[in-house]
Structure 1
Amino acid sequence: MKKRVLGVLMTAMMAVGMFAGCGPADTGAPADSATTETTTDSGSTEAASTTSSGDTKRVAVAMPTQSSERWINDGNNMKEKLEALGYEVDLQYAEDDVQAQVSQIENMIAAGADCLVIAAVDSSALVNVEAQAKEAGIPIIAYDRLLMDTDAVSYYATFDNKGVGTAIGKYIEESKDLANTDESYTIEFFMGSPDDNNAVMLYNGLMEVLQPYLDDGTLVCKSGRTSFEDTCILRWSQETAQQNCENYLTGFYADEKLDICATAFDGFAYGCKAALEGAGYKVGEDWPLITGQDAELMATKNIIAGSQTMSIYKDTRLLADKCVTMVQAVLEGAEPEINDTEQYDNGKLVVPSYLCTPVAVDKDNYKEIIVDGGYYTEEQLAN
């Protein structure tokens, strides 16, 4: 916390009751309320995010891109919750431009941010600007993408990324009954960006499930591209996924059908869908099993229509809630709730993290999980 913030808090300390777990955020005190300290029946202290001097704390949120629906939702959810607590929020998107994000964060520091929340385009390019933030006394929270090779990051809010890969792998395993079948299935892999640590963890979780079936021939990857290095797709590009799939279909599947597209992202699933349609595959006939991640609106519609088999549902409302509690804790001098202190080694330190749980959704359970959970309405899915 910066010295000027500490000085204000020492003269007029307040706390907003933090909520536990990945649940809905408390709206807190109105943004224009003066600083007074109150204690709840349980003895916990509640506080507004303004001081008696009227100094509103500023939270700067750096998001990678608006090209993916999930990042738009993440940014909007977090901004809404932070503003409801009385914080001033500077939300910016870099549109997957590394230098643009560096410039944005530099400007956020210069503008006097009290806390930085960063979902990196390329965390390796942010080391210097993160050092500037640390020098300025600005705490950093990594959001759903681990910030690598820096000691400036305080906490990490994310989903269980290895668990995402495990869930995708288990879905494939169970759908094709790989443990019991005498058949073999062809499979190709479309993994995430090499500059995103989450992509590596997802791949590791996926392969812990599927590698034994590749080893015994139950799964056959005709392209031979099974390593992370051979299957990763820079910047999570849908266009590259489509091109890769087109190349696989042309080069290896002219005389045999592709049974499984193991993709790490809904955008990749869209790319594979386009490639398969171009190659003459038809839903309900020879359409392969296609996985995904994020349960975007379009992906959920595709699941209903049968052109995507499943996705990993990550309720960004819950992740935003958890990140907001971290921001509150950091700015109020408290300790946020953490449930992992082992997995996320960024090369400089093991970053204390909170992991939300991913859920696999398909045609059988999307209504119960997504619609009944209020994430999308039936009307949205019908349009």
Structure 2
Amino acid sequence: MQGSYGIKPTACLALSDGTVFFGEGFGLTGQTTAELCFNTSMTGYQEILTDPSYAGQIVTFTFPHIGNVGVNFEDNEASKPFACGMVVKWRPTLASSWRSKQNLIEWLESNKLIAIGGVDTRRLARIIRKQGAPHVALEHNPNGKFNTDALIEEAKRFEGLSGLDLAKNVTAGTKYNWTQDRWKWAKGYSKVAEKKARVVAIDFGVKENILRCLAAIRCEVIVLPATATAEEVLAYNPDGVFLSNGPGDPEATGKYSVNMIRTLLKVPDLPIFGICLGHQMLALSLGAKTIKMNHGHHGANHPVKDLSTGKVEITAMNHGFAVDTQSLPNDVEETHVSLFDGSNCGIKLVGRPVYSVQHHPEASPGPMDSFYLFERFAADIESKKSLNG
């Protein structure tokens, strides 16, 4: 059992292997079960907690100073948090930023998110790396009374993310249009007036900054739910199709989306671009397989090599599944690899403007080394429009 540095325990994190951490609870009181991961980002906790790709997961932040810039009304990646909870080393610090509108603890309370502080996050990260992303139960109880045996049993009963389709839980219920541009210093967000092409984005759990990046390349962005059919997509006569990020097991989501993507692949010269879960969905549609990773990749400092140029990009990552490189068909080229473990981070259909990456070129949070992928998508769309007159 791990204590909480002299503070009376008001929260308990129990792992399915029987390991128990005590600490200080904040945010919502109550209990939740989930898969536990760790994120190495030094900034962007608000964006991370509201990223729909974290559905079904509790996030451990390895950087100790969480909460130092507070929260604001502009940095959410969705309308609400999708992570199940948060684990940090210290109680969130007081906010110190001109953009801050609320401190993190207040934000957690208002968004009904459970959190625990006072935890040795280095030890916890080592456990995750060694045994894989564990199933856990997290309880916040102000009176400090915990039935640890019951919490361990709750963690053991959690079924995990393998075989679980979470895209249906986080996708938009209906079609909508996106017009907001990327954030600009001292101006915030604005609407894109000039539109040169139309893109249909399939929402498997899309981050809003991805949609901003699509708008920034002067696209009219039409967002459709994850369950959209190929006929519904093609009814908008798109110049390009985007496959978004999202949570859960790609093979489970693929039960309804793979056939849709395969139909789109039959459209000559239609540019298709995927990110994260969208990358995995494209790979499955092309005949490849996906695998569950030991502890996944989560952070804003992951080196990825572009095999076509030899350039190393520092990227943002968030995934617990990966495309199995050995399963790629002969007409699918591997374009990017992780320099941490050699896992696949990008593919391209040979001779077609169809490609995807595992990392996040829109960042938020993270570096912008890979933004060129959006510009490549824009160039492919323009080429298609020129061909079609």
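Bear in mind these aren't lab numbers, they're just calculated from the coordinates by the rules spelled out. What you are looking at is a predicted structure, and each value in this text was computed from that prediction instead of being measured. Cβ atoms are built from the backbone, for glycine too; each structure is taken alone.
Taking FRET efficiency 1/(1 + (r/R0)^6) of positions 195 and 363 (r between Cβ atoms, R0 = 25 Å, to 0.05) as the criterion, the highest value among 1, 2 goes to 2.
As an exercise: mean projected area of the Cα convex hull in nm², calculated from one structure in 1, 2, equals 20.0. Which structure is it? Could the numbers behind the result be given before it?
Working: 1: 20.0; 2: 18.4.
For mean projected area of the Cα convex hull in nm², the value 20.0 is produced by structure 1.
As an exercise: percent of Cα pairs over 27 Å apart, for residues 155-314 alone, calculated from one structure in 1, 2, equals 30. Which structure is it? Attributed to the structure labelled 2.
Given that helix-only ellipticity at 222 nm (-39500 (n - 2.57) for each DSSP H run of 4 or more, over all residues; to 500), derived from a single structure, equals -11500, which label among 1, 2 identifies that structure?
Numbers: 1: -11500; 2: -6500.
Of the options listed, only 1 reproduces it.
From which structure (1, 2) was mean count of other Cβ atoms within 10 Å over residues 171-178 calculated, if the value obtained is 17.5? If you can, show how the numbers build up before the last one.
Working: 1: 17.5; 2: 14.0.
This value belongs to structure 1.
If you rank structures 1, 2 by distance in nm of label points 7 Å out along Cα→Cβ at positions 275 and 307, which sits at the top with the largest value? Write out the running numbers ahead of the final one.
Numbers: 1: 1.6; 2: 2.3.
Looking at the calculated values, the largest one is 2.
Can you rank 1, 2 by mean count of other Cβ atoms within 10 Å over residues 163-170 and just name the one with the largest value?
Numbers: 1: 23.0; 2: 19.9.
For this comparison of mean count of other Cβ atoms within 10 Å over residues 163-170, the top structure is 1.
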